[in-house]
Structure I
């Protein structure tokens, strides 16, 4: 009785711990994925301004030219008072002595820079080189941030010598009191909607267009396509080799010291840091084997294939071992050869388990960054054709997410692009995994019937 009570208590404890672990994992996933999905969707659905619609027509020839022309007329009328006040203030300054103009020079330059960032080029000024300088804010949420920078100037308060400077915002209107620019600030505050005409938009171009001007405009299609190429290429390399290796280890290899060493090496490789595979891919596939002259999708796929190969081998090996020995014995007793029994009986029965390992490996290959840094990934590039994957590098979602978050010059201004990339990568991995899971379920159902 005491032993039975102890087993029941242990069973209840393990059940409780199992449920708790599942709940904690679900909560962790919710905490991680909720902001990714909520902020990532904002890359596709947002309030687009007239500047966004103008950029889409100019850069990608998408949108209604007639409707845009009508909206630009309304916008021009709403913005005219702003530019009239700037011209009036310029004339006012020109009539003043140099000593009186000097205090306003830096303030006016800063104000004009913020107005350009909000509304685009000021009429009459010379053209600028960067595409981003030809347009104002394309998103309403960023326009509100820029409106705040027009209305308020950033300043630091050093009144407390024991603390570092504290950033404060002071009204710009106070610096232009009694001048022709004083009415500009309440006008910008009250008429921003008239000057930018925000409208809710589903931006499918984020997925289908190439980026322009370092992701200020356009979408992430080259990165999505590059990730797809790298993932599929890695699976084409790793799956056949991994499954054949597993078949050899389970069905043909005799248990000896060499085979035990080989299995130990496979397990060790599964735990090697991914950056090591990236360095190996650079040294072997590019510098030694010369599969391409420099970075390429082919070199990156082979490197990722090596990375996931141990996982494919071990999962396939366990799936083959899980097939009842009577299946093979029955096939052999009917006169089938060893290879025929493997391909006709054992492998189909083990296929659901093999696909589980493939699904796990596919998700890892799609999300790895370190191996492709040295072998395949570039920050900016065009979509590649299948033939170009043999010799050309490609943008990829994992690398570009890291690159945009750490090295982009305007990281805050394109935050929506970063979240949109993460959201797209998660969805892409989920779609690939879901496809494999559905395939596995259908195969399992077919085997049962």
Structure II
């Protein structure tokens, strides 16, 4: 096993010897230097994991040595020690990148803990860097993070449809990034300098949605004290993104169809027709084809919005993107980045994430509340800690000589788990979903998909 290598820099021989003996007993390899110039020479000649340096030294002082180290080998951790501690010095040391700042006299246990933590943090940074390199250099496209084959296919389709004016239906489970995909299409199109207007059709009350989309004239209804342009007019020249389009009432679907076909509209209470130049993008986490069969969605509108279909894959189908997503989300919520242990990453990669990227972001943000610098297995919710115990890569499988069809085989396994959970919970779908780490909605959808639906909760 390779020992961590520590360089102790102090102009006092007794202090160098004391720290060296202390750390060698802890199992570290220790080098020493009496001044900063010698220390820099040692750093050039050897791979040093941690530098412990006095601040007050002849020639270059500890702060100047710290600055030089961060310029040449920024991954090297630095711990400063001084007998003349001031608040200004401590602030300056942390700004320059010191791991910590210790005042003399210090307790033996105190320096042991600081050294252990500093080296652990360096190792975790190294592991995170390796995971990033393994995941790939490119993070993604248009603000969507991912380098998996599934996401490369998504990015390729986004590039193609961005160059056209066709209506696109973006489908996928909740939290998969449908609005991000819509924005990426807009930003890659000739309309990118015009408005992008996003509308959540399920969030607007039914009695207000007509006015929101098409606008109204003064006196059109109680409370209409003046004229107002609707969202379609506000987006003129740009793109309208209708999220959860499956929630639109049938009456609004009829009016929307006219806007798509004729590129014109009338405000509520007006007889005047206005031309609009918009591109329409739509999204839904519901199966619109089923809605068409049920009669809750117009078939002619479905064909109008589904000129091109873009499917956003669930996170469980691109688990290899999770390390990259985690790093991106940690940076987003800390501003600088942080450390995620390999055990925590393995657990997240084993979890099914029924809430997809939105759920992952919630978990990252919540974990960082407890520790702004690192996420460990203990930081994660119980359902994720349990996932790594259920996830066994050594599970034996057998393939017959004549081969198998993988998709039907996987579907059969999935069916068995769905039914076993239902049996185990006495028919309660809510509790069965919890057992499988799924949302109730996802569990019910799976039952319906495989023709296993039953009455009950």
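One of I, II was used to calculate helix-only ellipticity at 222 nm (-39500 (n - 2.57) for each DSSP H run of 4 or more, over all residues; to 500), giving -14500; which?
Working: I: -21500; II: -14500.
Answer for the origin of the read-out: II.
Given that relative contact order in percent (Cα under 8 Å, 6 or more apart), derived from a single structure, equals 18, which label among I, II identifies that structure? Don't jump to the answer; show the numbers that get you there.
Details: I: 18; II: 11.
The structure behind it is I.
Ranked by mean count of other Cβ atoms within 10 Å over residues 91-98, which of I, II sits at the highest value?
Answer by largest value of mean count of other Cβ atoms within 10 Å over residues 91-98: II.
Looking just at distance in nm of label points 7 Å out along Cα→Cβ at positions 219 and 363, which of the labels I, II belongs to the structure with the highest value?
Structure II comes out on top.
Tell me which structure, out of I, II, gives 60, 26, 21 once semi-axes √(5λ) of the Cα gyration tensor in Å is calculated. Walk me through the intermediate numbers first.
Details: I: 60, 26, 21; II: 56, 31, 19.
It traces back to I.
FYI, it's all coordinate maths here, none of it is from the lab. All values reported here derive from a predicted model rather than from experimental measurement. Cβ atoms are built from the backbone, for glycine too; each structure is taken alone.
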